[in-house]
Each structure stands twice: as C-alpha cells, then as structure tokens.
Structure 1
Amino acid sequence: MPKPQTVRAMLDAGRRFSSGRVREVAALLLDQPRTIAQLIPCLWDEDPGVVNRAADALERASCEHPELLKRWKDTLLGLMADAAQNKLRWNLALIAPRLELTVPETERVAAVLRSWLDDRSSIVKTCSMQGLAGLTRWNPSMLPEMLDMLRILSRTGTPAMRARGRILLRRLETAGERTSAVHITRPGRLRG
C-alpha cells in the first residue's frame, strides 16, 4: 500500500503563486483536524510557495471551523510579528479575529494590523482592515475606533479598501446599534 502524502508534499505542488492543492489541503484539515500539526510548520518553510499555500489552506479551513486554530493561537500570534510575505500577511489578517483573543491580545494584533495598513499591497491593506474590524468581536471597546478608521479608509483607501470599507462599515454600524460586535469571516462573507 502506498504511503499517504504529507501535507508539506501536497503544498509543494506548483509554482510560487499558484494555488496548487490548497483546496484539497483545506478539505483534509476539515476532515482530519489533527493534520493541522503538519501544516503549521509549513508557515515557516523556506519555500515561499509552500508558505503561501499553507496560509491559504489554513485560512480556508478556519473560516468554516475556527476551533481548528485554538491550540495554535500563541504560535500564530507570534508569526504575525515576523510575517513578511504578502500572502501570509493577508491570510493572517483574516485568521487573527477567528482566534479566541483576550483584550490585551486584540490590542497586540491590532498594532500589527495597523502597521500593515501601510503595506504596498492593496490586498494586505484590505485584509488588515477586515481583520481590524473583526477584532471588535473580542474587544467591543474598539468599535468606535474601528468605525472612525473605516469611515476614513472607505473614502481615501485603494479601490478595494473603499469597497470593503463600505461593507464593513455598514456591518459594524449595525452591530454598534445592537451593542454587539460582528463576526467577520472570509472576504465578501460577513455574518452579523
């Protein structure tokens, strides 16, 4: 019987910016949650393509089942401070609000995401905005600041930031009226 492929081997398929077998790896994480232990080290791999695909697969799987991230919270928060690749950054920006964060942790994550608003990549900026808005789920006291930020960026940011900012602003304003925060999932998919 052939030996099953490792997650690393599955992520190694394709050129740096191709998605390769990301959907397959995300499905594997959902079907066999323990395989996340094979995926996490790939976020530090020497091959940037493996890092990109690992981050993408983790983001996709955690969108459906954020509890997958629970054991890895400290590891992922530590990685945020050192993340340099664009695709890793934007996926971490989307993943961070899915972690069960304390108020000090939300402030730490918010500091990183705010710094990413100055990134050259429009996608990193846009996902950082979304991540910042999502942090209000764990720290509702951030809501006024996030509303102000979104009002500004939905007028002055890149086209993607303006579009996403308007969507997030509507959601957060509605959440603020209900005095609860919004749970923000994948780009374009918002749950109130």
Structure 2
Amino acid sequence: MDPVEQLQQVIDEAQRMIGSVRPLERARKTPCPGWDVRGLIYHMISTCASFTAALQAASGSGGSTPDLGFDLAASYAEITDAVLKEWRVPGVLDRMVTLRAGTMPGSVAIWILIADQLLHTWDLSKALGRPYMMPEDLASTLLDLMHQQLSPAMRGPGKTFGPELACPEDAPIQDRLVAFSGRQP
C-alpha cells in the first residue's frame, strides 16, 4: 500500500476515535504529559493544518486551510480532507517540504504525519478506554523507521518523545512501537 493510502487508513481510524468522544471525556488525561483529550485533538488538528500549509507552499498552490470551529470531530474531518487532498497532488512525495523539523522530501514528511496521527490515536484510545489496534504492517514499518530516524536529542522531558520503555521482543508489534515511542503499552 502506498503511504498516502496508509495515511488515509490512519486518518479514518483517528476520525472514528475523535467522533466517539463525549463532552465529559474531553478533560480526561492522556498518555501525553500535559495534554487532556481536548488538547490532544487540537494538537492532531494543528499538526494536519501545518502539513497542509507546508504542502501548499511546496507545490506553490497558494491554497488555504479551512476555518476550524468548536466541533472537534468536524474540524478534524475538514482539516484531514484538506491535508489528504494535498498529499494526492501528483509528484508531492518527490517535492521538498519545509516543516518545523526541517526541510525534507515529501516521501519522508508523510511518515512523520502518519506516525503522529497513529500514535496519538492510540493515546486517545487509552484516555477514552476504547479498543484500538494498529495495522501490524504499518506499526512494523513505523517502528523500523523510528529506529533509524529517532535521535537521542528528540527524547526526554519537553521533547517529541519520552525515553524508550522496556518491552519484550516477542510482544505484539503495537506494544513495541508504543514502548519505543516512550509510552507504556
């Protein structure tokens, strides 16, 4: 499966999870230090908005990101429609994209977005007490990529990821990915 279709799959699951959030659940703590469910969803939305703007800048399309409202599920659906539209532009994976993390090929940048949305959907599932199972092939690919790309400078308090947690080598791939990203499976 190509990465754009994998991103679509991840976003579909994230939309399902976000759409299931009841108002009283928005204040629940998540596995992400300092973020409740509401804050985590806002992060997921703003990440997709940042990628949309970066992809538009890389293609010179000059498009705009949608105005987002207070309905978190509707806002997530709207911004993910926009970011997926940009990822489907021919040649986007070969273009250079400038993000906060630096300038990189679209073929690398898409995996950052996939990882972000996949891991945060898992975070939401834990906060909400809802089942969530990552596709094994996708979790395996991400774990391999993270082993290659995740530097020690990206780990620790206030950083993108926490320290890697111990996890048995024979544990399910989802648990190993989550532990490698600094979360307790």
Structure 3
Amino acid sequence: MPIILRDLPFFDAPTALLFQGRHVSVKADQIIVWVGITKIRQKYFHPSHPFFPAILDTGHNHNFSIREDHLIRWAGLDSRYLTRTREIRIAGKQLPVLAADVWLRPNERGKRDVPAEETPFSLGIDWGIAVYPKGAPNAPRLPLLGLRALRLAELHLTIDCRRRAVKLRTTRRFWPF
C-alpha cells in the first residue's frame, strides 16, 4: 500500500465530526486522522478493533499521546494490561510509556471521515505510546499523533496548505529510470 492518506482535507474554520454518536469539535487547521491501537507487534489489525480520531500534530515531540479514558473507551484497551516500558516528560509532566502500536486507517480520496476499503497501516511504534493519567490537567482534548512516529516509519508526508490537503505514503521500493 504506497498511499495511506489521499488528499485528506483539513479546514480553515472549526468543524465537527461524528464519533460514537456524538459530535467532536475540530479546531481550524487541525489535521484529523483515524487511528487504532493494538498491543505491540500484532501482525494485522482485527476488523473488530475500533478506530478513533486523532490530531496529526507535527509539533508534538513524541510518537503518540492519548488520555487514559480515551485508551479505555475509544481503543478498548486497559493500560493495566499493557507493558510499561519507561517514562517520558511532556510539557513538564512525567508520563508512562506503554508498549502498543498505532495503526492508520486510509481515507477515501478527499474525505476526512470516510475510510477507504484498504488494510490499515501499522506505524510499528516500538517506543510505545504516552498515556496521560485520568484527570491530568494538561492532557490533550484529542489523541496526538506526532511527527516522530511518521519519521520512524519512514513515511513521506506532504501538507499542501493552499489546497488544505494532506498526503501520506510509504517509501517507494523501486524508482523508474
């Protein structure tokens, strides 16, 4: 699968998306991707696992960060059953890093909230995900997918600000001469 995100739109005004029967507000210029989380090193993403919205945040200096309540309600995972690998500091707070993998759901070209009929892409995050404990005052409103995860997966990210569209693809293995 060379292309993961195809002309994924982002908007210059606030929008909302429908998730689990509720409207989730999205601020202007936030790039929303749909992700799923599994235990580390799973070979495939089972169709029964849920996908949920996350912000693609190129300024976030970790792989992936999520609130504990989102991990439970949205990803269907309990942090007590994920291996704690270490702690990191984000915004001056120590957070546990848990062994888990993040999967990106490809979109239908030009649509943010419509999935393509393709296999999800594993980011292969061996470093794990940061989890904000319940009630943490500095926890993000939505999960954050950082640039580091895309870099470690050796992906190509293009953000076309004029068209307000994002493209994400894997590294091509063969180049035409």
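So here's what we get for this one:
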item: Per relative contact order in percent (Cα under 8 Å, 6 or more apart), the highest-valued of structures 1, 2, 3; result: 3
item: Per volume of the Cα convex hull per residue in Å³, for residues 59-146 alone, the highest-valued of structures 1, 2, 3; result: 2
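Bear in mind that the values in this text are calculations on the coordinates, not laboratory data. Small disclaimer: the values here were computed from a predicted structure and weren't measured.
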